Structure 1
Amino acid sequence: MISFDNSDNSSDLEHNRNLLGKPLIPCSTEPLTGFFRDGLCRTCSDDTGSHTVCAVMTEAFLQFTVEAGNDLVTPRPEFNFSGLVPGDRWCLCAARWLEAMRAGCAPGVVLEATSEKALDVIPFELLQQHTA
């Protein structure tokens, strides 16, 4: 079971910056997203996938991620997950977004809702080029 120790990542928005250097804004609360399921694309040391990119789902990306082994489309009621559809916003793993970008199907990025921690994996210029 994953422990959600926030000691290295305060829930105070002032300590969670977006790509523009401002406080992180929510990505989505409907559907509820984020590693902490609080609507924010923030991370901590327990989040090995770095769910830091707020992306707007597209049909091409959803198909890509299903084929890559991460089905975000199929509803999973046991996890209170209704499945994603094009237009939904979702906190993606930075490495998966980069993989999709290289495959030509990266979804648009919401810069204000994407954590600056995404920059540990993805250059800012690539994220900016895919602004939603």
Structure 2
Amino acid sequence: MKNVKSPSGKNEPAFLDDIKKDGYHVYSLKNTKIPNFYPPELPNYPGVSINTLEIGDVITIRIFFGIGRGKNMRIDGGVIDLQVDEVHTESVMANILTVLPDKFPLKAGGSIEIFEDEILYKAESRYN
């Protein structure tokens, strides 16, 4: 993934602070409106309204992780599937379904809070 100018003016991803703090950054449709926040090669995602979600639905998010440390750290990412466990007004709690490498800060079976602008897709059918 190529680096972009961050709001601080440095030639690094604008979301690097999240990765340094939490070990990951969840892609946000809201942040796509900020010029150069994400690399331009990422696709446009349709998004999902929380009002359409039910417990058990499978949703997809994009996540970025830091690989390595210090100046040698690179950023990689991909999409992961989650199963909705709780639906709230502005967010959902969801269980991670995608198996990730051991050194990643998120694990299959773990739970994460996701906001509406972070949900890229809703699966047509549910995992059983």
Structure 3
Amino acid sequence: MTAKHLIAELSIQVDPIRAKHSQRFFKTGKGEYGEGDVFLGLTVPQQRIIAKRFNSIPLEELQKVLESKYHEHRLTALIILVNKFKFSKEDKIRKGIIDFYLKNTRYINNWDLVDSSARILGEYLEDRN
């Protein structure tokens, strides 16, 4: 499983009309909170289906997807990261996911990306100081 394979899967679902709507909905204009975000027009359910097929993608490959200029690439990467965290019970693996997440916060630049991935930190910190 590679970043190229994941991006290719997401590319199949592109919807230019929905992408144009998302540009406005997520306030991507100059000076707005989502300034510069670029959309492909995928729905979250489409992204979740694809993410399930890529749950075993290595973090090194996920990094490439998370760095994408496309919002849906980043959201799908975060959905995968949440799944990795959720299904891992080993503290060492979970700590690695936390470190990866925190290292990449600059790519988590919109409210839906934060909402979709907040579980990682919330669950990890639930019983810690």
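Any read-out appearing in this document is the output of simple, stated calculations on the displayed coordinates, not a laboratory observation. Please read these numbers as outputs of a predicted model, since none were measured by experiment. Cβ atoms are built from the backbone, for glycine too; each structure is taken alone.
Structural remarks
- When distance in nm of label points 7 Å out along Cα→Cβ at positions 22 and 46 is worked out for each of 1, 2, 3, structure 1 gives the greatest result.
- At a computed 11.2 (mean count of other Cβ atoms within 10 Å over residues 38-45), which of 1, 2, 3: 2
- Structure from which -5000 was derived, helix-only ellipticity at 222 nm (-39500 (n - 2.57) for each DSSP H run of 4 or more, over all residues; to 500), options 1, 2, 3: 1
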